[in-house]
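**Q** Please find the structures below.
Please treat every number below as a calculation from the coordinates, not as lab data. This one's a predicted model, so the numbers in the text were calculated from it and none came from an experiment. Cβ atoms are built from the backbone, for glycine too; each structure is taken alone.
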Structure 1
Amino acid sequence: MTSSSDQRHVDRNIRIHDRIAGSYDRTHDEIFNEVEQSRLRAALERARKEMRTGSDRPKALDFGCGSGNLTRHLLELGFETVAADVSTGFLRLIESRFGSQGATTWHMDGKSLAGLADQSFDFVASYSVLHHVPDYLGAVAEMARVTRPGGIVYIDHEHSADYWRADPVYREFVRRARRVDWRKYLDPQAYYGKLRRLLFDPHYSNEGDVHVWPDDHIEWDAIEANLRASGFEILFVEDFLVCRSGYRRPVYEQYRQACTDMRVMAMRRGG
């Protein structure tokens, strides 16, 4: 991508997420359900226990905070938390929801974390963010830059490699688990998006996703190599099957250990 193309993606993400900030939680059942929230909390706690910075009052950065999914957990885990996003709509929401709990906000430019000092955070986390970032490996490098020695970079809820392999077990699971959601047939944006992809841009996404296509998606090997080059070591990598409220729960439980579609990774900086 050219830099001008990158900026168009960033600007579009800002416009979209400023508009939907207030309704984001209601429309993302794959995130805001008890199964996913329980998994997320356990993974964050596991990563936090591996932190070796020696800080009495550890500081966390929620990279691409959105409506505060990670921010809430990080605060509850005892972090002094900075919630960062390109969307001022999301940042205002964070201030209203978590400002009284001590969370502060940082307005990102969509390109870097310029203005945040090197090695200034004990824990840097992103959840369902990197696929929105044009230069996602540059974003990972910035996350590494602001992490202290002994600190953690935690990346969660991006598609696993298995998702792109057309696993027949996963396809069977989706076919059996998914209920018909009549609401999507009443959403004009769904029709607009399909028409736009068909006629003009096969990579068009209603919510500004960039790297969510078979020929352009998050490459975990590249993320790992990027972090290793900055002196990080792997703590854990886990693939999992995300739970959506639209799934038939018994079917989900049946396939939960049989296939995956998402990954979480935690790495610690040496030194």
Structure 2
Amino acid sequence: MKKALTTQQAMRYSRQILLAGFDLEKQEILLNSRICLIGVGGLGCAASQYLVAAGIGKLTLIDDDIVELTNLQRQVLHFERSVGVAKVDSACSTLRQLNSDVELCKITARQTEKQLTSILGKHDIVIDCSDNLLTRNLLNRVCYAKQTPLISGAAIRMEGQIFCMQPSEKTACYACISQFFGEQELSCVESGVMSPVVGIIGAMQALEAIKTLCSYGQPALNKLLIFDGIESRWETIKVKRNQNCQICSRPSIQG
């Protein structure tokens, strides 16, 4: 059943509702939205807190990892007392304090492609905050098959990137660009990462998700957004749909 925005909620989110073109109707869309976020690390912590604060309806968090001391430098939903606790448990505990109206669901086990297909198909949008190319390609494949929008982000060292995919608009998919990525996968353990960089990318993922859900503004489709923290600049690379792509050039599978 569709939820109606209450007077108290309208007051709470009034600073969004006041925005030109963002009205009560769009806030109600957020209230009824279902978002699935994979990876509750640096990106996931940043993205989820802004989505919850903005008033989304339901957020499903998927992560099979536990909080470690080295995570605290950038994963802002976890605290010193969270070390050793499952990341989804720690994150949900903090997010509930931010907004008790949001329905929070958590999955602590790594999911198979079949399981992801079932889960992601029940959500309006997927936010990819994973930390490896294999998972990003898997999520891209499942989301395109289920016709579910995907907001993918990555960050390492002083750099970050964002890519948005919207199957209903027949946009380029993540596989159209990942084919150009090298085999080597760098990790934060090997290369390091600056704390605010994951915050910048995660916040941008949240913004793109809200824009996509509410048809507000111009979503970053058919573009790869690259952030350079050293030079403090963004670069936009136009991405064309690969006509030979094994994912987005094939007919989608419904159901």
Structure 3
Amino acid sequence: MREPRTIRVATWDEFLGHITDGPYANWAFRGQADAAWPLTTSLERRFLDFNVDRRAWRQQEERILRIFRRKAPNLIPGMPANDDLFQWMALMEHHGAPTRLMDCTWSPYVAAHFALESATGDAAVWAIDPKRVKAHACAIHGPNTPPGDLDPRHTANMQARFLDGDRAFLWIGEPESMNRRLIAQSGTFLVPSVLDRSIDQLLLEHEATRDAIVRFVLPMARVRDRAMRQLYHMNVTQATLFPDLDGLARSMAYELEFHWDYDPHAPREPQTSRISKLT
């Protein structure tokens, strides 16, 4: 398998130099805590981890779609239209179900936060060029294929082009209606038409899209402390990216590493004080 173009940065400022007003300004990004991880959807990982026969993958995917669409209206008001499969998949992804959608963001800062927040070694921010991704998808279906014929937001395209389609391609975009998390994260989705290849494989196997994907490797020891502090000051935290009680609770993990008055990483004499004075 081909390897993606990889840029290993030495510092946080070097990473900012790449993604600020550069060639990646209009790309989509995904942060991952381990630079060695491929871009594998949660659905594919689930199938592989639990040895589901590949011949049953599509049937099983449609099965969970059908089950979710039947049962979810009893739990949440304001459901999508029954034939809006992209919106249904986005809702499933939002609530933790395995889907073929891969969460991405238009913000490299948000991606860097997701990459570094839990990283213990080399992390990665992947960058994907949406223009070349969509142009190649159209070319695969014929030189005169308009983007609207593939866009999963359009009724029936998700079923015809992705679930039932026989051509391997990738799409990028977000559903017509965006939930609070997608809005907070400047979120978008990578949508593969096949389940048996990682997204980086899909892009690297075609000459037209090999340069449409770049992996920035961020060495945790050199980058994380400065990056996380700057992102914290920019208000890019779990609490703002997940604007609900779960996000607030998740944000407490980094609060253990941060204090306005002193550095919790530096040795110091233990102090006793009221909890209210520790914020």
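**Q** Comparing 1, 2, 3, where is distance in nm of label points 7 Å out along Cα→Cβ at positions 107 and 123 highest?
**A** Greatest value across 1, 2, 3: structure 1.
**Q** Hey, Cα Rg over 2.2 N^0.38 Å, for residues 155-194 alone derived from one of 1, 2, 3 reads 1.33; which structure?
**A** 3
**Q** Another question, then. In terms of distance in nm of label points 7 Å out along Cα→Cβ at positions 59 and 139, which of structures 1, 2, 3 is highest?
**A** Comparing 1, 2, 3, the top value of distance in nm of label points 7 Å out along Cα→Cβ at positions 59 and 139 belongs to 3.
**Q** Who wins on relative contact order in percent (Cα under 8 Å, 6 or more apart) among 1, 2, 3, i.e. which is largest?
**A** That would be structure 3.
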